[in-house]
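**Q** Structures for review follow.
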Structure 1
Amino acid sequence: MFDYQGKVVAITGGASGIGKQMAMELADRGAKYFALADMRAPELKTTTEELRAKGVEVISAAFDVTDDDDFEYFAKLVFNKFGCCDFFFNNAGVSPNHVMWEMPLKDWQWVFDVNVFGVVRGINAFVPKMIASDKECYIFNTSSLAGLATFWGGGAYISSKHAVVGLTEVLELDLRHFNTKVKAYAICPGFVTSNLYRSDTYRPEGEDWMPVGPAYQTDAYQEIVARSSASAVLNMPTDEAVRNILEEFEADKFILLTHQAVGTRCLERYDRFFNKKLRPFYEQPKSMDQELAKKKA
């Protein structure tokens, strides 16, 4: 097992979901110093107090990953306080879905500003400092099952998460080319219990945003909302997901999965394209169909 004793850990999206559970798990494994960031100050305060109860040192910063200056401030806070960063989890993300031709451009821009440029901001703020520390350390960019596979109605989210896998792979190649001591990993969770379903409350318009306007009244949008709700039946408990991610990390895999079936599904996807010469196909999980049928009954 990897030795986490005394390590310094920084996490964005750290107030809930995988970010929060990762902090709790690493504290249990011996990590000592934590920096948590999230845009939800009350939830961040609660998580910070829960983590401190484990006897570790915690600092926190409430900010939005779409803000360049705040991200840079967070990185400086971590390095000024702890002197280094052994683990940086570039974890914040949002997941609004719609069919591609009906999703407003401002929603596309928001998704990419958080999911892609938020990751880029984290890389720019942390990686130069991690390299300069001249010690072995690790950056984890959170993508998704949606960074490796596709489903209808998820154009903005899926394309943003594919981008995260691609840019993380190139980041690793850049880091190796210049012989740094930093290693990059792409976390690709499947369905996991989290606050991702609350993405609309993280919009720039504020948490009271409501889906008003023609784009949000269509049958397609209503079907996607129902599907998102039904997908909860597939959720893996967050603690199990985090243990699986760390097991993959300790095996030094580049893409860290929560669900091993995801890898098989990805291989089948490319086999379909390159060997079988077939067009894209999506089959919804039967448990989701059953849940949707219950809700309609």
Structure 2
Amino acid sequence: MELRQLRDFVTVAKAGSFAAASRLLNVSQPGLGYQIKQLELDLGAELLIRHSRGIELTPAGAAFLTDAERILISVGEARARIHNLVRSEKDEIRVGLSPTPQQLLAPSLSALEIDGRPMRVSFRDGLSAQLVEDVRGGLLDVAICILSQKLFDLRTIPLYREHLHLVGPGLNSGQEVSFADLGSYTLTAGPKDHLPRQMLDSEAARQGIFLNIAQELEPGGLRRALVLHGNSQTVACCAMFINEIEDGTLGACRIVEPSVTLEVQMVCSPNLSKVHEEALLARIRTTMAAHPRAVEPLARPASSANK
């Protein structure tokens, strides 16, 4: 029995289908099915039944789910404790940032302070699914990213909502563009495994719209260069080009009919200290307040967490 198998089983059980779980874990459905089958062979019992609507837990699966969740939580807590023993929690905090919030939050968080004392912030960039795994594995204290589905084993705090915009030179910020009109632009877009791109493609398919995507590039240097200097348009959240939009170098038109939104959340390690958590949130709130046209703050639940 492997921890990966336990994680995969819990995710499938909670998500309700192999398709939803594969998206959440960023793995293939056949690979996911293989791990579950190996777990069933090890336990000598069938745990899941597939049907047209997803999956159903067998009595054995329902009984095992509670134990599997408890094991994963205990392992996560143990990993976090060990990582805290080999580094000074007072001197460093490890933050993962997915592409969407990087441009907005990285400069602000790099100057994080607690009680007037500068903190060493160690950044890691990556896609949301990998950053969440790094939190689970004790490699990150927090991941600030877009979540497509609720997490069942980690605490999350909602931060803000962003709208997808058509971004590029020569556009008039403040104006709107209908989703149907995106088909008239030549676009530089993100890769198909990125959540914003998946949302874009899904809505285009729903409306029967052909998107003229000339380039598929990561959100980093080359994509930015083509938009900034190559007279290219892209679909992105304003925060990815926040400085260039605010100084007028680029324009950003909100996409409507329908509006497409993303929610950025903070995924917390079990051993993230309350002091560090509040320092991060205070800095993020200050940044959000400075850019009200780019982001919409999300209400923080009274519990400030989900389990």
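Throughout, read-outs are computed from the coordinates displayed, never taken from laboratory work. These numbers were taken from a predicted model, which means no experiment stands behind them. Cβ atoms are built from the backbone, for glycine too; each structure is taken alone.
**Q** With distance in nm of label points 7 Å out along Cα→Cβ at positions 137 and 161 computed per structure, which member of 1, 2 shows the largest figure?
**A** 2
**Q** Comparing distance in nm of label points 7 Å out along Cα→Cβ at positions 25 and 257 across 1, 2, which is largest?
**A** Comparing 1, 2 by distance in nm of label points 7 Å out along Cα→Cβ at positions 25 and 257, the maximum is at 2.
**Q** When you work out relative contact order in percent (Cα under 8 Å, 6 or more apart) for each of the structures 1, 2, which one comes out largest?
**A** 2
**Q** Can you rank 1, 2 by distance in nm of label points 7 Å out along Cα→Cβ at positions 9 and 281 and just name the one with the largest value?
**A** Once distance in nm of label points 7 Å out along Cα→Cβ at positions 9 and 281 is worked out for each structure, 1 has the highest.
**Q** Right, something else. Which structure, out of 1, 2, was helix-only ellipticity at 222 nm (-39500 (n - 2.57) for each DSSP H run of 4 or more, over all residues; to 500) calculated from, if the result is -13000? Provide the component values of the computation, followed by the final result.
**A** Numbers: 1: -15000; 2: -13000.
Answer by label: 2.
**Q** Okay, next question. Comparing distance in nm of label points 7 Å out along Cα→Cβ at positions 129 and 289 across 1, 2, which structure shows the greatest value?
**A** 1
**Q** As an exercise: percent of Cα pairs over 32 Å apart, calculated from one structure in 1, 2, equals 25. Which structure is it?
**A** 1
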